[in-house]
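Heads up, there are several structures right after this.
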Structure 1
């Protein structure tokens, strides 16, 4: 994947190998293949990586999600780029207010 793809990762992804980009259509495939790793953002109607996989089975489920995502929105290159130095560029995303 390219740096441009990495830049449109969903901001709620936890840093690491796997991430979902901001074009997710919320098909539920990734959540079905790796429950507990992929989480649904109820407010925005999409998936993101809530925690990185910890077991070989979870890694396998994530790899299946990468291969099977109908829109190619699940990615396996999170270690290629610096999560701290390259912030996500998702102009329509507004993080929840800390006062809410």
Structure 2
């Protein structure tokens, strides 16, 4: 752990004990633990938000593919951008004919 041996850790612990006292040490450990817990909680929430954002992209992709299928557009070998452009062209033609 950080290249510290048992002796160094004991000296650091002793210095902390002298600085804060025996009664403040448990309180200090609790506050440190709650800070670590809060950090981990916010990290998990951020990861969950990123996963949710990814699912929106999947929904958008599926919607584009379904629209193309409904309009009779072949999607094999085409990028989503190309498919979306074709959907726009077909929709524009349908609007002009009506």
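Source structure of the calculated read-out (helix-only ellipticity at 222 nm (-39500 (n - 2.57) for each DSSP H run of 4 or more, over all residues; to 500), -32000) within 1, 2: 2. A value of 86, 27, 15 was computed for Cα extents along the principal axes in Å; which of 1, 2 is the source structure? The correct label is 2.
Sorting 1, 2 by relative contact order in percent (Cα under 8 Å, 6 or more apart) from high to low puts 1 first, with the largest value.
Comparing Kirkwood radius over Cα pairs in Å, for residues 42-81 alone across structures 1, 2, the highest value is found for 2.
No value in this document is a laboratory result; all are computed from the given coordinates. Predicted model, so just to flag it, every value in this text is computed and none were measured.
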